[in-house]
Structure P
Amino acid sequence: MSSETTTSIRTITLEQAVYTSAETERSVGYQLIGRSDIRDEDAQVLSRWCPSHDSLISLQSDAVSYNFFTLPSGARCISRTTPAGWEYSGRGGFRIYTQCLILSADDFQRVGCSPFGLIRQAHAHGHFAVLDRVPEKLPSLQLPSRAPSVDQALLARLARNPGPRAMAVFVQMALDTEHLVVMSECSGANLLSGLMTCLPPLMRPEFSFSTGLKFSARRPLRVVALGDDRTELLRIRQTPGITVLDLDDEASVSAQPTEGWSRLVQQALASGRTGLLASEIARLREPIIKAELHALGLQLLEDIETAPNATPSVVSRKTAERPSRTAEESAAEGIRPGTREATELIEQLDDLVYEALGGSDESLAELRSQWPGAVEALGEDALEEPRRHYLRYALARWRKGAG
């Protein structure tokens with residue numbers, strides 16, 4: 001394989017739409033004023049779910065909410081809502097501006113089923129921007145297709161805030177409830193990003209969320225981060241079918257039961273075994289139901305409890321922001337097992353192996369190029385467990401096809 005082919009970057013396509021208050025030929029007020037190549041059925045749902053006047057929890061001019069949900073076509077929508085200038089007509093107050101980025105379910109898997117990984121990439125490429133003039137026909141956008149499904153640096157931060165027990169309870173309550181409102185002084189974006197990274201990638205699309213919007217029956221999101229707005233909490237408590245979790249209430253959090261997977265999250269964060277947790281989450285490439293997830297958590301708990309004590313992970317900003325390295329680059333200096341670099345490299349191999357087993361000749365060729373460097377960088381022992389996962393996955397696909 002040529003170096004040019006090896007280093008080529010595959011991309012995904014993002015469609016986009018803008019929802020805000022404006023005067024157009026169609027109407028005056030909040031509406032979908034611009035869109036790219038989006039299906040009409042999806043556009044109708046965007047018009048219902050996107051927030052309008054007085055929907056943000058914060059009244060600050062720099063307030064922001066990131067939102068995620070699945071559209072009728074199966075496409076995934078990630079949106080960013082911010083104030084965008086003063087609205088003089090009618091109600092007054094800040095005009096709300098929501099930009100939606102839409103990608104197919106397959107492309108969502110290609111970016112690790114990571115809403116916040118996609119958000120970071122969109123910001124880095126300038127795709128989130130408030131436009132003074134929004135054309136009715138917006139262009140499609142492009143982003144690199146490969147992104148990690150698990151943010152190990154984030155797992156280390158979650159161990160400090162909101163803490164192992166609070167995070168485990170949050171994961172458990174999110175799994176158990178249809179509509180969850182979470183209260184905490186911790187950033188809503190950090191909480192929801194933490195929830196996503198603690199869940200198997202293929203389970204994440206089930207968890208629609210917002211990080212800074214008031215709850216509304218018009219957009220029945222599964223998880224809403226409310227910050228510490230007690231006034232809004234009083235309104236929500238009168239809404240049937242809503243479960244409230246206050247992570248700042250230590251007594252309440254301590255009293256909440258947790259099951260297998262949530263116990264695994266707690267133990268991994270408390271013991272510093274975030275590398276093990278990250279690796280196991282990244283390898284969950286098949287759909288899994290809640291009961292199976294908890295059973296797997298109990299099995300993995302034994303690995304943590306029988307392993308030597310680990311030092312709690314402390315990841316510096318410099319390390320957290322360091323770009324991923326190729327296997328060849330890693331081999332030059334070697335990688336210590338259990339580190340963030342080791343997890344990222346194994347996850348890159350996971351992506352290539354599973355895509356190759358799925359029939360991708362391109363990934364197979366890239367895997368052949370990357371594997372020797374990975375073995376040299378990590379050592380044979382570190383790759384023994386991933387090999388077992390690959391074999392089980394290959395056998396499962398073979399049995400499925402044979403059946």
Structure Q
Amino acid sequence: MDGNSLGLLCKDSEDSLRNVLDEWRTLGIQGWLEGKRPWFYFAEQIGTMCSDLVGAEPDEVILTGTTTVNIHQLVNTFYEPQSRRKIIAEELDFPSDIYALRSILKLRGVNPENDLILAPSVNGRVLEEADVVRLMDQDVALVFLPSVLYRSGQLLDMQYLTEEAHRRGILIGFDCCHSVGVVPHYFDKWNVDFAVWCGYKYLNGGPGSTAFLYVNRKHFDHEPALAGWFGCVKEKQFDMSLTFEHSRNAGGWQISSPAILSAAPLEGSLKIILEAGITAIRAKSLKMTSYLTFLVDRLLSPFNFSIGTPREQARRGGHVAIEHEEALRVSEALRSHGIIPDFRQPNVIRIAPIPLYNTYHEIWQVVQQIKGIVENREYERYSKQRKAIS
């Protein structure tokens with residue numbers, strides 16, 4: 001039940017990884033141009049597969065880097081502090097995003113204590129979009145927000161936020177790690193400026209899998225802030241010119257050679273996701289999270305469990321935040337029963353029923369196990385100290 005942190009391995013991903021290993025074994029360096037899916041074009045081709053999931057043209061999406069590296073690349077590209085110096089983020093954001101934004105401001109000689117504006121939460125769970133918009137004044141150069149709040153599972157209204165930012169002459173980008181692969185996106189229709197997301201959560205690309213970035217085609221002439229050989233115009237890459245001429249597409253924001261072994265599983269998993277269809281995945285996801293919420297209300301509320309995720313379907317991502325003062329120890333007890341949840345400070349058990357491989361019966365089993373754990377006080381066997389990874 002932890003696919004919002006690390007999706008499971010599918011047979012197609014295992015096959016696509018094995019295919020690349022076989023090419024490496026038999027072709028050596030020739031795999032760059034002679035592989036079944038030539039490695040030299042791998043990033044573009046897998047980006048094309050993923051473009052349907054985010055409502056983008058194929059040349060607007062590229063498989064490259066990691067989420068945080070891509071944040072550094074794109075925010076550094078589009079943040080141009082002149083008369084406008086401030087960046088808006090939010091106080092419930094995943095820490096890596098905030099680390100990156102603070103680092104970028106410091107590198108630009110801007111004080112993050114003054115110019116990184118964190119939109120406040122009304123209750124420590126959710127963010128009101130109107131509160132973010134109220135912060136969009138004439139000093140703001142850029143807005144960078146998550147699509148889904150990683151603790152509570154709240155899905156932000158990206159279209160509304162983009163429209164309001166552009167109305168004020170502000171560029172806006174999104175970290176979509178917790179939504180791509182389980183929620184449909186329409187980046188082109190919404191006119192989003194840029195976005196990043198990982199490959200290992202709902203896209204099931206494996207631990208540390210290569211990430212993705214999106215750049216709206218209206219920005220293709222904008223020179224990437226961080227230049228690297230694989231961002232060169234593809235047809236001229238082997239000219240070995242010392243003058244950087246970037247590709248006029250998302251590929252221009254690549255920095256390094258693609259990590260083929262880390263990217264290969266995505267070919268298999270994306271094949272399955274595209275076959276299922278993101279609209280059908282979203283419909284089943286909403287039914288599953290609604291069922292989980294119903295069971296928590298019905299069976300666990302007498303034991304002081306509550307839901308920290310918005311009830312409205314339009315405001316809900318792919319996981320449910322179940323809150324309880326003993327969330328940590330209940331999570332540990334669940335693992336002893338062969339159920340893998342995800343704990344987040346201070347009191348959240350995140351449960352992510354994945355439409356591609358979890359079942360409604362498994363959701364019922366999870367709630368029944370939680371009920372038994374608290375009824376029998378089984379959680380008291382476990383330490384209140386969190387392990388390094390949980």
Structure R
Amino acid sequence: MPFRISPEPLRLCRTDDTQENDERVIRLGPAICEFFRAIIELYHTDERVRLLLDKGKPECYKNRATETYLFLRPDLILTPEGFFVCEIETSPFGLGIAEMLNRAYSDCGFDTIVARERFQEYVQEHTTPNGVIAYSEKVIANAGQLHYLADRIFSGKERKWVAKKIDESFSREPDTLYRAFYLYEAIVDKNVQKIVERNAHFIPSLTPQFEEKALLTFIWDKRFEPHFRAQLGSATFNFLREILPPAWIVGEEQHFAPGLPGGINSTADIASISQSKRKWVLKQSGFGEHSSWGEGVTFLHKVTRPVLEAKLQEACSSQDLLYICQEFRDGVKRPTSYYAENGDVLWMNARVRLCMYYANMGVNVGDIIAAWATCCDDGPFVHGKANSVNTAVVV
């Protein structure tokens with residue numbers, strides 16, 4: 001394992017906490033799936049949304065009739081005020097770790113938040129008996145996880161799935177492909193382009209519009225509030241505003257309901273306000289090579305003035321990519337145990353990121369089908385570090 005292991009899973013609600021985190025994480029699933037569907041409806045009915053989300057996309061990806069996602073994965077940061085959603089993922093990266101950890105801790109007697117066979121049953125119910133998990137050179141570091149998913153989760157009971165790297169020899173069969181690559185790669189990788197151009201059934205669908213970080217800003221956009229209140233109901237709308245930190249799309253600042261910080265008028269003006277008032281995160285929204293794995297993310301209150309001005313200029317002048325500004329919420333530190341190399345149990349005070357996978361298909365939309373937690377005690381990023389502790393989740 002390229003990370004640390006804990007003797008026990010993460011407990012959402014500790015003995016000195018209320019049950020609020022437990023209740024909210026269960027309520028979040030149906031709410032985030034309803035929100036996702038409401039955005040899809042907006043895309044197909046509102047030209048303003050379509051123009052925003054189509055920005056920089058080739059014609060072949062625009063206005064597709066069918067959107068297919070097995071799950072939605074909000075990434076949650078635990079803070080002193082509860083958890084907040086910093087992103088929503090739809091890619092399978094990390095899914096193998098989540099399932100492996102859930103099974104391991106369940107086998108050791110822990111009552112994990114997901115029943116041991118739940119994820120496999122869900123996947124096999126909503127995928128064809130045969131298929132290929134297709135991954136690109138960019139995500140080669142995740143190959144082990146993807147082969148684990150193909151061999152141990154997608155396959156079985158007269159089912160046969162394999163994981164294959166996309167190259168010149170990639171077979172044309174079968175007709176169902178689980179997409180473990182980013183759609184922008186078709187522009188820079190001819191082998192990925194050939195795969196995308198195939199007449200195949202793709203999961204997730206070839207719909208990069210719904211993989212943008214900009215989706216989280218819509219709940220804070222004055223133009224779309226009537227739509228979301230009507231589709232979600234006021235209770236769910238207000239709940240989502242509690243857990244989705246305020247954010248706006250660069251260039252669409254005038255529609256940001258709370259108003260910009262420090263009385264400024266544009267994103268570029270953030271450079272003029274004090275460091276203490278610019279606790280915001282600038283993110284490349286999607287469909288670009290720096291839109292994943294923490295790339296393209298700038299903590300505006302942690303960089304020098306020259307870097308700040310350069311990053312803001314890059315975002316404000318972009319013609320092909322969306323950028324968003326999201327309010328920064330610092331994580332609370334919780335005591336976390338882990339095994340040292342010699343087997344001793346050590347402790348760290350760590351910030352926590354939860355990856356919660358919610359079913360997005362079938363009759364049980366919003367159910368938790370997989371989960372894992374990453375804990376880290378240094379740096380602005382919690383995930384993707386060798387010194388992080390990764391574990392399963394219990395309530």
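If FRET efficiency 1/(1 + (r/R0)^6) of positions 120 and 168 (r between Cβ atoms, R0 = 25 Å, to 0.05) computes to 0.80, which of P, Q, R did it come from?
On the way: P: 0.50; Q: 0.80; R: 0.15.
Structure Q accounts for this read-out.
State the single structure among P, Q, R that was used to calculate FRET efficiency 1/(1 + (r/R0)^6) of positions 104 and 376 (r between Cβ atoms, R0 = 30 Å, to 0.05), giving 0.05.
Values: P: 0.25; Q: 0.05; R: 0.90.
Source structure for this number: Q.
Please state which of the structures P, Q, R yields -7500 when helix-only ellipticity at 222 nm (-39500 (n - 2.57) for each DSSP H run of 4 or more, over all residues; to 500) is computed from it.
Numbers: P: -13500; Q: -11000; R: -7500.
Computed on structure R.
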Ranking P, Q, R by relative contact order in percent (Cα under 8 Å, 6 or more apart), the structure that comes out highest: R
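Here, each number is a calculation from the coordinates, and none is a lab measurement. These numbers were taken from a predicted model, which means no experiment stands behind them. Cβ atoms are built from the backbone, for glycine too; each structure is taken alone.
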